[in-house]
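Values in this text are rule-based calculations from the coordinates and carry no lab data. This structure is a prediction, so every number in the text was calculated from the model and none was measured. Cβ atoms are built from the backbone, for glycine too; each structure is taken alone.
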Structure P
Amino acid sequence: MPHTVRSVAAVAVTLVVIVAALAWQQPEAAPPPRSVAPPAPLPVAHAGPQYWKGNLHTHSLWSDGDDFPEMIADWYKRNGYHFLALTDHNTLSEGDKWVSADANANRGRALKNYTARFGERWVETREKAGKREVRLKPLSEFRSLLEEPGKFLLIQAEEITHSYAKRPIHINGINLRDVVKPLDGKDAVETITINMRQVSDQRKKSGRAMIAFLNHPNFGWGVRAEELLLSEELKYFEVFNGHPGVRNYGDAQHASTERVWDIALALRLGKHQLPMVYGLATDDSHAYHEWGAGKTNPGRGWIMVNAPHPTADSIVKGIESGDFHASTGVRLKSVSRVGNQFRVEVQADPGVKYRIQFIATQKGADLSSKEQLDKDGKPLPVTNIYSDEIGKVVGEAEGPSASYGITGQELYVRAKVISSKPHPNPYAKGDVEVAWTKPIVP
């Protein structure tokens, strides 16, 4: 064997011996690691219930409002609201709908602002029969553009718009799944009842939380106190509506909506053994381009709902529990009852004065009434005249907090907070900001 070959072979043998020795010295290989369980999920952030601000009566170009629903929702979001229900007449914001792009000056202004806010790629227009049209986006398309979990929510809703004997009877259905077609009743009470029942029936079938409430009883003097108090289905109504065509304050012959509320509460609780009715404040907004008293603008009335989260179910359930108050500007820090003490505390603004009234009807109050008559002695189609014992101020205090000691002799007690602060865009000239609590039953 040549010397070179022998050398290479020797080196190879040496390497084999060294590797074997090293291998003998190494510890046994570690077993494969066991599978590791994933870390436990972190809890969802939860700060407890808080008040959420929202409007439950709003109109857009889907019916007789004068702006696009995205623009309206954007206004409410930018102005500190947490939820908004779009309640167009007898329709939901769904399906394919095109409207004239140049119907009037406001429409042209609306389209210009809409394009500037959301961009030309978002806005859809077409030419039809020589006229320009713009497509209304359904809620399913635009809600993701504006909603923010925990901050802002859009709720599908409808104003179920009907009448009895030419008297307007309008009902808002909140968190609907399907559109509700209004049904006729034999009188005003039945018309209210069967249309509210349509919402409750849809709730049962769909499994989603829904409520219905009666809108503006004084619009066209549509619903009298006697009719409001006799519908067993009725649980909520608008004690304040920001539409200037709604006569919230009544007149010489017609009761104000607050007076209607007290009559309904007194007779439902004291005579008919029916549950109480809660009062809501809403905008009923239609006009978003021209602002001022006499215009149907947003920002006039809303509710503050105490709920754990701003979700549709949570908001509806908060309203159902009665854990809310209505406002045109006054912010309440708390409304509570501890023992026999009914306490209201205002989140006071600097330099603003507050007057807190406790309003009640006592057990044993005169609940009888008499008809109002015209000059010929014939009954007028208006709310009857009732005793001043109904809806009487039983306690009043100046300042940002007050308590009322419940005696147990009240059919109910509710509170109203009146501030000295003028409303920035009032329903009527001279209005100041106020708030209404829910009634409390001893």
Structure Q
Amino acid sequence: MPRANVVALKADKRNIPGEPAEVANLNRNFPKAGENGPPRGALALALWEFVQRQKPAWCVDLHEGSDFNAMTGKSVGSSVIAFPTPDDKAVALAIQTAVNATITNQNHRFTLRGPPVDGSLARAAGEHLCARAMILETTSKSQALSVRARQHRIMVHVLLNHLGMIDGSVTPERMTSRVPPITPVPRLAVYDDGGTGGVGAARIVEQVGRQPGAVVVRVCGDDIRAGALDQFNVIAVPGGSGSREAATIGEDGRHRIRKFVENGGGYIGICAGAYLATSGFSWGLKILDAKTVSPQWKRGHAMVKIELTDQGRRILGNIQGTFDCKYANGPILCPAHVEALPDYEPLAFFRTEVAEHDAPPGIMVNSPAIVAGRCGKGRVIVSSPHPEQTKGLEEFIPRAVAWVTDRASIAEKANAR
């Protein structure tokens, strides 16, 4: 069950909106130890009836706390909470060991706790259904969603391995179902780990995720270094800080992204992700024959006017004339003259400029705002401004994904087969 409390998640609240205080906390509403009464509230009742019908041998509840349990007693974030049976405790220790092997900060490591709190789904499953049960808690504080999802995959992988339900071909990096290598369906990895900021990743997930059949998954630096890009045909890197994104992805991860594109993968970079794609920095991916005009990156935040080229209208949408787009310190690009890379093609130009914080004026107007390039067999689109955060431009990124994955050509190949 991917989401237990959809209404609260949508409201970004712990408690169920609109419910009385005594039944608002879903994870306290299940039958308590020594009680035979029904759960409290319609949602807990529906969930409990579903779980009962499964007659589970194991019940694993995936949660996340607000802070690290190793640092504070106010939250159970980053903990493995097992029902007190010998087998549960042994598996819990194996789970803790595996996930902690991926964590370098001692204060962020997982603790062992138990039993689950009375009134929780896991405790009720253990007490009333004789299931082996545990809660696996990650921590939302200071950790990207992709990092927390990876920790949950690692922990569940240990349990499934212990139960003999998977073999060595299944790793914690498995994020998508297997599909033929030639597919017209976009399979997008969205980087949301260190260096990213704001709502860029969420907007990309939302906008591309609306496309029929699209597979959109957030990935972190550890995922990339572990080879997860093999499951995708395009990666998107949103705004934030290009150098910090590069540092989190690491040298090996950057090498993997570059090989991914050279071998036919697509790359979408927005603002910081555009900086990352360029060839003018030691930490850059060097998948685009571009560099920045000036080392002064801090130009300011504003709505700017941009205008599409003919090719830009073919790829991104037929918008005539100038229009507004959000800008936030994006790169001002010029050719890097890298012989191994073909020249980029402008898809849009800046028609107005931002030049705050002593940034050099006069270099932004009529310089490229969005460009397309190629690297090996792969395609690249980078955008200095933020169309994914601009009302009316919500189709830009889905269209860019379609172009870099060459979906028309892929569909022709698939039909020919």
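Given a value of -7000 for helix-only ellipticity at 222 nm (-39500 (n - 2.57) for each DSSP H run of 4 or more, over all residues; to 500), calculated from one of P, Q, which structure does it belong to? The read-out was computed on structure P.
Match the computed value 4.0 of distance in nm of label points 7 Å out along Cα→Cβ at positions 69 and 333 to one of the structures P, Q, and report its label. Answer for the origin of the read-out: P. Ranked by FRET efficiency 1/(1 + (r/R0)^6) of positions 173 and 309 (r between Cβ atoms, R0 = 30 Å, to 0.05), structures P, Q are led by P, which has the greatest value. Comparing mean count of other Cβ atoms within 10 Å over residues 77-84 across structures P, Q, the highest value is found for Q.
Highest-scoring entry among P, Q, by mean count of other Cβ atoms within 10 Å over residues 165-172, is P. Consider the structures P, Q: one of them gives 61, 31, 21 for semi-axes √(5λ) of the Cα gyration tensor in Å as calculated from the coordinates. Say which. Label of the originating structure: P.
Can you spot which of P, Q the value 21.4 was calculated from, given it is mean count of other Cβ atoms within 10 Å over residues 61-68? Matching structure: P.
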